[in-house]
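Rule-based calculations on the coordinates, nothing more; no lab input. The structure presented is a predicted model; accordingly, all values stated were derived computationally and were not measured. Cβ atoms are built from the backbone, for glycine too; each structure is taken alone.
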Structure I
Amino acid sequence: MPTGKVKWFNQDKGFGFITPDDGGTDIFLHITAAQRGGIDTVKEGMDVAFEVAQDRRTGRTSADNVRQV
C-alpha cells in the first residue's frame with residue numbers, strides 16, 4: 001500500500017492532494033476516501049497510507065481507503 005503526506009486539504013470543499021513518498025505525481029483525495037479508512041478530519045502534513053484508484057467518471061487517479069500512519 002503506497003504511503004504519502006497530505007499536501008493540502010480544503011475542509012470546506014472536502015478535497016485535497018497527497019504527495020506520495022515514492023515521488024510520483026500528487027494524488028487527488030476526497031473526504032469520503034478518508035472516511036472509508038477511518039479518518040474523520042484530514043489535516044495538511046498528515047502521514048497516510050492509501051490505495052490508488054481510478055475515478056470511473058473522470059478517469060483521473062485518486063486515493064481510496066486512506067488511513068493515517
Structure II
Amino acid sequence: MMLLIIVSTMQCIAKAHRNLQAIFNTELCNKLHCLTKFQLHTVEERRHSIRVSANQQDTSNILKET
C-alpha cells in the first residue's frame with residue numbers, strides 16, 4: 001500500500017514537473033521571439049539609416065562635382 005502511494009506521488013510530481021517545464025519553455029520561447037523581432041527591427045532600422053546616409057553622401061558628392 002505504501003509503495004502504491006509513493007509511486008502515485010512520484011507520477012504526480014513528474015506530471016507537474018512536465019507541465020511546469022512546458023509553461024516555462026513557452027514563456028521563454030515567447031520572450032526569445034519578441035527579442036528576436038525587436039533585434040530584426042533594429043537591424044532593419046540601421047540598414048535603412050545606412051542607406052539614407054549613403055544616398056545623402058552620393059548626392060553631396062555629385063553636387064560638389066558640378
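A few remarks follow.
- Value 10.0, calculated as mean count of other Cβ atoms within 10 Å over residues 28-35, assigned to which of I, II: II
- When distance in nm of label points 7 Å out along Cα→Cβ at positions 4 and 44 is computed for each of I, II, the largest belongs to: II
- Read-out log10 I(q)/I(0) by the Debye sum over Cα atoms at q = 0.21 Å⁻¹, computed value -0.76, structure in I, II: I
- Answer label among I, II for the case where helix-only ellipticity at 222 nm (-39500 (n - 2.57) for each DSSP H run of 4 or more, over all residues; to 500), calculated from the coordinates, equals -2000: I
- Among candidates I, II, the computation of mean count of other Cβ atoms within 10 Å over residues 12-19 that gave 10.0 used structure II.
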